[in-house]
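Okay, got some structures for you below.
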Structure 1
């Protein structure tokens with residue numbers, strides 16, 4: 001660990017010095033690192049290990065812990081007003097039509113739900129019977145900020161929380177972190193390329209699935225879109241277990257065709273919204289009933305469309321989406 005010009009760098013030791021690190025194993029299981037079609041790789045960036053090392057140092061080295069706490073508190077103070085401004089802006093915009101642009105975080109969602117949101121259908125309340133999900137989201141936001149600050153403190157971040165928009169304005173979104181590849185140097189090796197890092201806080205059950213979880217493909221879609229827009233060739237996923245505090249990271253090569261496919265998907269959803277045409281109910285087709293029943297703000301009206309087709313009929317008759325109940 002070294003401090004240079006106020007930045008703290010976590011210097012990964014040479015492989016010979018890391019023999020005491022045990023690879024993660026799933027007890028009693030002999031399965032590949034990930035489903036073969038995903039082509040995920042163990043992360044060369046070792047973000048999880050660097051975070052573990054950082055928090056060990058912060059706890060056991062008084063000088064290091066003081067430097068970390070001073071940095072963290074200063075940064076949080078600077079960010080507080082920005083976060084309040086954003087919250088006020090969102091509150092004012094509540095109920096107003098949104099721009100015809102797909103958020104990168106929505107690429108994994110059902111196309112019908114995204115199109116209905118773009119059209120301006122009235123949203124129903126979600127999570128009313130599961131208020132603890134709101135607290136889980138708060139935990140996730142806290143972990144997200146903590147990790148972002150820790151990696152910045154270690155000098156591993158080029159920029160964070162930065163907005164990206166595709167050239168044709170099909171996709172927009174806030175990327176988590178652009179890792180500074182030059183800061184990831186192992187003795188005798190070349191620096192790593194800059195990479196888009198996305199932090200995903202998950203429950204313990206989901207974390208145990210590791211890279212075999214149902215959500216991993218969606219994570220890759222979002223990162224691929226960001227990387228394609230920003231011109232990066234590597235994506236990194238950092239899983240953060242909200243229950244245990246454990247981390248795990250992997251990387252993958254961002255294929256240009258995959259990134260382009262995400263932009264094309266967004267463009268198709270936008271065209272459907274402009275033409276007032278409902279896309280297929282992808283969540284239903286995938287058998288994700290929980291996504292429909294618990295997380296979709298258009299579940300009831302979508303169900304009615306499936307039962308009698310009356311919603312598309314009303315749209316074809318010129319009815320405004322906001323007036324279709």
Structure 2
């Protein structure tokens with residue numbers, strides 16, 4: 001955790017920021033409407049109530065992302081005490097690269113400046129209009145019985161890459177062993193009935209489902225994109241979009257990671273798409289022919305996932321905010 005947080009702090013190249021500077025600049029940041037400000041004073045959250053007014057595209061089952069972020073911070077302050085501080089939070093899927101301020105994002109590409117806030121759904125995953133926190137979902141998923149293991153590469157999700165890379169929409173037409181179906185909801189516990197699980201980019205090259213896949217019993221194939229042409233100078237994308245729990249797991253030891261340098265805001269070029277299909281099939285064939293290697297990586301993942309819980313997530317967030325306040329604010 002400490003190394004993961006240090007990398008985020010170091011991305012600001014030893015620059016420090018006055019709290020007054022943040023408070024003043026955020027008020028004139030109307031060109032980046034996905035940013036909003038939260039102040040913490042005497043272990044209480046202070047924010048402009050108008051930020052919760054109105055409808056926006058991230059509305060989800062009655063709770064928008066701003067409300068969910070505030071709730072996460074409220075739960076954090078029930079457990080931990082924070083120094084007085086101020087946080088600029090980006091509630092959109094992409095990381096904030098326009099602002100020169102220290103911004104908290106849900107995911108930040110390797111090589112880029114930014115702080116990584118936990119996934120917005122850790123306290124309100126919805127099943128049949130009932131909400132569950134991450135620990136409750138972990139318990140539900142792990143206790144859900146496995147009926148029969150299918151030897152396929154499974155994915156269920158929305159058409160969220162249709163206006164971007166189209167990776168999901170293309171993969172749905174691939175034949176077995178691919179099993180990609182879009183806009184066909186299925187109880188997440190049933191994912192365990194498949195030997196391989198795909199984690200696919202959506203609007204941006206990350207998805208909140210990864211943390212749930214990591215607590216199952218299948219081998220995960222994680223497909224990530226990054227665009228080395230994004231960013232500026234030494235602050236450009238050099239790798240995958242890291243999320244807050246990524247420090248707990250190791251690429252190609254706890255899951256298989258496929259990484260491609262591509263403009264993920266446009267349709268994936270055919271040559272790169274073909275390479276992606278070839279790479280995935282080759283790994284699939286390898287693990288089908290090497291069951292011991294399959295078992296080894298799944299065992300590694302299950303061992304690492306024991307620490308993946310709300311206590312760990314809140315401990316991480318507390319450590320991150322305290323380090324940010326101490327190292328970046330003056």
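Read the figures in this text as sums done on the coordinates, not as results from a lab. Since the structure is predicted, the reported quantities are computational estimates derived from the model, not experimental observations. Cβ atoms are built from the backbone, for glycine too; each structure is taken alone.
Kirkwood radius over Cα pairs in Å was computed and gave 21.8; which structure, 1, 2, did it come from? Kindly include the intermediate steps, with their values, before the conclusion.
Values: 1: 21.8; 2: 20.8.
It must be structure 1, since only it matches.
For mean count of other Cβ atoms within 10 Å over residues 242-249, find whichever of 1, 2 sits highest and give me its label.
Max of mean count of other Cβ atoms within 10 Å over residues 242-249: 2.
If we compute mean count of other Cβ atoms within 10 Å over residues 202-209 for structures 1, 2, which one ends up with the highest value?
For this comparison of mean count of other Cβ atoms within 10 Å over residues 202-209, the top structure is 2.
When you work out relative contact order in percent (Cα under 8 Å, 6 or more apart) for each of the structures 1, 2, which one comes out largest? Before the final figure, lay out the partial values.
Values: 1: 22; 2: 18.
For this comparison of relative contact order in percent (Cα under 8 Å, 6 or more apart), the top structure is 1.
Of the structures labelled 1, 2, one was used to calculate helix-only ellipticity at 222 nm (-39500 (n - 2.57) for each DSSP H run of 4 or more, over all residues; to 500), giving -13500. Name it.
Numbers: 1: -13500; 2: -9500.
It traces back to 1.
Quick check: 3.8 is what I get for distance in nm of label points 7 Å out along Cα→Cβ at positions 82 and 154, calculated from one of 1, 2. Which structure matches?
Working: 1: 2.1; 2: 3.8.
The read-out was computed on structure 2.
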